[in-house]
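Below you'll find a set of structures to go through.
FYI, it's all coordinate maths here, none of it is from the lab. Bear in mind the structure is a predicted one, so any value in this text is a computation, not a measurement. Cβ atoms are built from the backbone, for glycine too; each structure is taken alone.
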Structure I
Amino acid sequence: MYAATRCKQLALALLAIMMSVAAAQPAAALRLEQVSFNSLAGWQHDNHSAALQVFVDACAELTSSGVGFARKAVLSGSRRDWQTVCRQAEQAAGTPAAARSFFETRLVAVSISGAKGQFTGYFEPEIEGSRVKSREFSVPVLSRPDDLVRLSKSAAARLGVAYGRIVNGTAQPYFTRQQIEQGQLSSGNLELLYLRSWPDLFFLQIQGSGRVRLREGGTVRLGYAAKTGLPYTSIGKVLIDRKELTREEMSMQALRTWLKDNPGQARQVMWENKSYVFFRELRDLGSGSGPIGAQKLPLTPLRSLAVDRRFWALGVPLWVSTTVFANGRLEPFNRLMVAQDTGSAIKGPARGDVFMGTGKQAGLDAGLMDQAGSLTALVPRALATRLLRRYGK
């Protein structure tokens, strides 16, 4: 979700990610195995040149500011492990054969087992809005408030949240979604623009970024700025528990329809999710670029993957093998992707959220994706040796 630390709290079939928060697998349960590249389903048919370009861009960030390794990741080693490989990637020829050869000769394929492989999708929505508040456009999109701060370790441990506010010298959790939407921050001049409905805002926050087509003309790109840090609650699961919808029925479209058809209950249901996301305008991002992910880079459709950062550093190439719905049926999805984003609902070493792109069709595709699968990491040889020594079968 960016998230850049984007908050993406992403979807069970896009947002049915909201209803299936998979439990994190402890590192002790991991099993790793070195596999041949030819054993990866579909490896020979992927566009390795496209994957290499995404990896090279990720490497440029990794070897400079190193946002990708800002947190310790169990299976990713250190930035030093990747510096030589990244230099080699920048020098590799961009032809398909050369790109494939680079991955096969410079990296080792390590498959993940002992953890459930599950893949969902997310996207960058396009929404109508306005710079001016009116009866039609009355729902504010807010920027980050100044009093939202990262708490000290002791305060975070005491309160159970990483972010909050300081009141008279005492750390407190931040305001809930309900408190904010009922005007708790209305005096802060935080409004960036206005949307038509609360569900529009809710789904924008689920994705963590979006494009707003202004009634006055033009388009505004919005990116994740911060979140309150309060626990994320899947409203899809809330509706399933209340027997309003079944798990089989649940999808982003089904959830949107329920909220639209039940306006009297919709706000109360959305308030069950106390977490709230703030945004910023992305003024220097071209219209052809994807939204900014956790690695501070534009996301690439079907190449950028949101991962659990406890296991994967941003910038690591990962082979995803799963299925997607296309033309009314399940079809194989085998593709080399790069960890470039994260989300609070992405839990586990073999859990991934595929960035599907921008707009309506991408949303439909993401909304249908919630499939089992497998994850194989491509890592430098020295790192592979250490990982296999510790977690090998």
Structure II
Amino acid sequence: MAAVKRMAKKIKLKKVKKHKGLSVAHMHWGFPPIIGGVETHLSIMLPEMARRGHKVSLLTASVEGQKTRSVYKGVNVCRTPLMDLNWLFKRGLRGLDKDISKIFTDFLDKSRPDVVHCHNLHYFSPVHTHAIEDLSKKKGIPLVLTAHNVWDDILYLDLVLKVKWTHIIAVSHFIKREMIGVGCDDRKISVIHHGIDTKAFRPGIKTDSIRRRYPELKDKRVIFHPARMGLGKGCDVGLKALNLVRKQFPDAMLVLAGTKNIIDWGATQQKDIAFMVDLVKIFGLRENVLIDAYTLPEIAQLYGIAEVCIYPSTVGEPFGLTMLEALSSAKPMIVTDSGGMPEIIRDGINGYVIPVKDFESLAARIIRLFTDEDLRRRFGYTGRQMVEAHYSKEAVTKNTVDIYRKTLGHRL
């Protein structure tokens, strides 16, 4: 009888351990008010992880006006200039080994994580990556990487293949294929698409404040390109398409977003913006283009007033969180056949997929959607259903925590 009781007690303890909250230390180069796809992803998933009872810490870059330590919706945020890619690009990485190792050690000592989860730490700096690899190994902590991007150079190969990642999360099947293609073990890679806050991005959102701020949007047929301005994001393709669309719809307005508070490794952003501004002048589109930086609530409202959303990326876009924002807002989206975007946008079902740099096809699809209200409604309704079923913040958080438990040897 005593042996049975002891066995029952052990089983009960195991059950408690299985369901206990985890401590997770995240690391990424940026976090709001820095904007970008990864930053937005973290601002959605980490609070949801904390809400589910996990202790969540984040080490990220310093930002002017932000405290070194703060709490963001239940997430402990620690900021340091040693994670600021814009500063590091100008300063260089030489001589920072000890400082980086110390800040990482302090971060892990304070957060005491069960798992270390790095985001895009397989690029930019071998100093940072090897420092966290060494510390994780010494402390016996699983080291998880989310690959939000892939690159075509030797640094990427070194940090993907030579660092002993416990497990890799790819944000799309495109990213997973690319990593397998350079020699990664497919058994160590899981695909988890991003998730979205379906309450923040929803149909019927109130748009009064954004209309007051931008009275020039009144009575316009709005095309929203919800990505930071850059050639890789296809902003020039959108402008070329708009030049054709306005011949049939003179009241068409293209809204370009995200020009401030970004990570600009290589300092290419201003050159791209200057080129886009020149295109606007050349085409005489000043009355048909709105360029500004927007807050996240304002972006949600811009989806609300848009009739069509576009993302004509000209590079191998790894995923594109903005696709989910548009679909969650019940808006049709047009993307290029690039990277992971066709995994979410299904041609003729919730939007259109066009060839890369084909501004004429983009213009034709925009015109088609402008002229067919029922088609816009059907694409939007289908997109919203897909997001609710597969791409919620709850789903991405659960799937990510499942990976943690696997690395820790827990049964799900």
Structure III
Amino acid sequence: MTRLISPSRQVAFDVLYEVASGAYASDALLSNAVPLDPRDAALAHQIVFGSLRFQKQLDFLIGYFARRDPSRLDQVVLIALRAAVFQLRYLERVPAHAAVHDSVEWIKGKARSASGLVNAILRKVNRQPVQWPDRSTRLSCPEWLLASWDAHFGREAAERIAEAALEEPRRYVRMATADAEADPKHFEPTSVEKCFRLTGQPPAGMRLQDISSQAIVPLLELMPGLTYLDLCAAPGNKTLQALETPLRLAVACDISTRRITSIPSVCPRVVLDATQQLPFEPKFDRVLIDAPCSGTGTLGRNPEIKWRVEKEDLGRFQSKQVAILREAANVLAPGGKLVYATCSLQREENEGVIAAALDGVRGLRVETDVWRVPGRHEGDGFYAARLVLEPCWKAQKPC
């Protein structure tokens, strides 16, 4: 009798299949891995994220061993081959026969006629070193992304960004200092106040929040008694961080009814499209825009983004980001501060948005801006700019 596919590989294959259809790996893995024990869940995680992080290298290796262009293979065949080649070439403790057997058995359920081809290719895979044909393959990153980072940060920094995206990211939490000091074996302090690096499994129910994400809210310079508006709030980590300060009023908004429910009911929550006129009469002392973006600063945690985002998408993101920033400026009190942030490394979504917004909103100026760049800084890539509305500016007329 044919041996069943191992639970970990079954989940990994199924998640990669969902990702190929548009799902996000972390979300799909979270739901699919529920029945797995911790050891199987860890292997499924390794296979899924390794297959996505090293996808361009894996496709080259498939072509190398198959002696054919991998782009001509069906998507489902590529999924099976990438997952197996990743295990055969990149994981030391996985038995080769198990990786090959489970890939062949899985493909039988999707495209049975391709099982012989998958088996034949995988039988040729070995661990002998190969020469990568170009920088893009070596770094497993689209050339247009590398070129954009070359132009913005320099070639050396660009390569460090791509290399950082190939590593398993560290995990961080936000908590009171006293709580972390009570368990120093599992929490390491970082340069961001109340942000701790995890060295073990987080306690049940504890929210993970990247260190770069935690570095954004302090830019608002919140003080007790101020009013605060968070326009793109879900899943709510920054809202909760802001509410560590006793504010007079805090309002959390998001376009998604489903996602806004992830924000605890600790303040008013409003479902709205922030690109449209905002339904607020009062002016807010502080406004945060954690703008929807390409996410190219999060490739370590969301490697599928590398293979989805195209250069042409950046203009679409920029149009939405400029609209949100201009609407936010309309509800900012004179003398108030607005922080615009993205987890993108693309100039079009950052400095380009600020320049376009300043061109259309009078009285608004940049006070400071900050970059967090993978390979140079700990955590995800982030950009943030703090803008100030001149105190004497009222009714769009200079004082």
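Descriptive notes on the structure:
- Identity of the structure behind 0.45 (criterion: FRET efficiency 1/(1 + (r/R0)^6) of positions 96 and 168 (r between Cβ atoms, R0 = 25 Å, to 0.05), calculated), options I, II, III: II
- Source structure (of I, II, III) for Cα extents along the principal axes in Å, computed value 79, 46, 36: III
- Which of I, II, III yields -7500 [helix-only ellipticity at 222 nm (-39500 (n - 2.57) for each DSSP H run of 4 or more, over all residues; to 500), calculated]: I
- Calculating distance in nm of label points 7 Å out along Cα→Cβ at positions 56 and 136 for structures I, II, III picks out I as the one with the greatest value.
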